[in-house]
Structure I
Amino acid sequence: MLQLELRVMRTFKVMNLKESEKLHNQFPQLKNKDCDLEDFPFNARVCIFDHFLNYNEAIELIDNVSKVERIQRDLRWSKLYQLIIQEFDVYMVKYRGGKVIFKAPRSPELLQQRLDNMDDAGHVDFVIPALGIWYQQYYDDTHLVCYSDEQNLVPFLKVVNLSGLFWLK
C-alpha cells in the first residue's frame, strides 16, 4: 500500500547568523520577550477605523461584525500585506526560550498566506528593517507599529493609505 506523505511548507526559515545578528543589533529592544511600547521612541496604529474607538463603538464595530463586513475588512488587510511584501523585506519575530529569533520568509506567496490567516494561525510580529519598524498584528482590526524614526515612515504610510486603512497616532 502506497502511503502519501503530506508536508506542510513552513512560511519562515531560520536566518543565517550574520543576518540575524544584524537584526539583533538594529532592534535591541526586542531582545526581551517583555518588550513594550516604552522601548521604542514612537508608536502608532494601523487601523480599519479612522479614529480610536470608545467603549460603545468597540462593542458595535468589533464585537458585532457581519460576515460581509468581515470579508471587506480582511480584503483591506490583505491589500496592506501585499503592498508591504512588494515594497519591503519582512522578517518574523519569534521568542524561544526567552530569546528573540528572526525568521525570513520562504517566499512572498507563503508570507502573504500566513499574514492573511491571522485569525486561524494567530498573530504575527514582524520587522521591516529598512524602515526600523516593529509591526504587531492584533485581532481587533487595529495593529501596533513601533518605530524609532518618524522620517523613515513615508513609504510605509503610503502603503497604509493605498490599502484603505488608517494611521492613528
Structure II
Amino acid sequence: MTDWWAVSINAAVAVGTLSAASAALWVARRDGRRLDEERREQHSAQARLVTCSVDFPNINITNHSPMPVLELSVRLMIVTGPDDRHGWVCMAKAPTQLRKPLPTGATWTVVAENECQRVGEGGQRETREVTSQDQIDPELRIVDANGLEWQRYGKTPPRLVPVFFGP
C-alpha cells in the first residue's frame, strides 16, 4: 500500500527545490547582465568624455576626461542637409590624425573640406558645396588611456572597435 502522505511531501519538496533553482538561475543571469553593462560603461567612460563640436569648417575635439587620449583621428564627416540631401560625405584636410596624446582639457581642431560627395543614381558620383544648413557628424577614432580603440559618429555613444588576430 502507498503512503500518499510521504509521496505528496516528496513532490512538494521537489517542486520547491526546482522553484528555488529556477529563481537562483534567473537572479544570476540578471546580475550577470547588469555587471556586463557596468563593465561596458566603465570601459567607454573616457571615450564618452571626448566631445566634438562643429563650427564649419572647424571640427573641435576636446578631451574632458581626467586621462590623456593616446591617439585621435577623423576620417570623414557625414553631411546631412534639408530635403534630399542625404548620404553625403566630406573629408577632413590633412592632418587627420593626432599621433601624440591629447591632454586633459585640451582641444584639437581638424578642418573639413568645403565639398562633399555621394554616389547618386546610376552609380554616378555627385559633388556639392557644404552649406550652413547642413549638419556635420565627424567619424572619430579614439584610443583611450587603456589602449582600447573606440569609434564614434558625432554625438552617438562610442563603440569598441574589435581586435582581430590572425591572417
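So if we calculate Cα Rg over 2.2 N^0.38 Å for every structure here (I, II), which label has the highest result?
Numbers: I: 1.10; II: 1.72.
Structure II comes out on top.
Going by distance in nm of label points 7 Å out along Cα→Cβ at positions 63 and 95, which of structures I, II comes out largest?
Details: I: 2.9; II: 1.4.
With respect to distance in nm of label points 7 Å out along Cα→Cβ at positions 63 and 95, the highest-scoring structure among I, II is I.
21 is what came out when relative contact order in percent (Cα under 8 Å, 6 or more apart) was calculated for one structure; which of I, II is it? If you can, show how the numbers build up before the last one.
Numbers: I: 35; II: 21.
Answer for the origin of the read-out: II.
Only the coordinates and a few stated rules stand behind these numbers; no lab work does. All values reported here derive from a predicted model rather than from experimental measurement. Cβ atoms are built from the backbone, for glycine too; each structure is taken alone.
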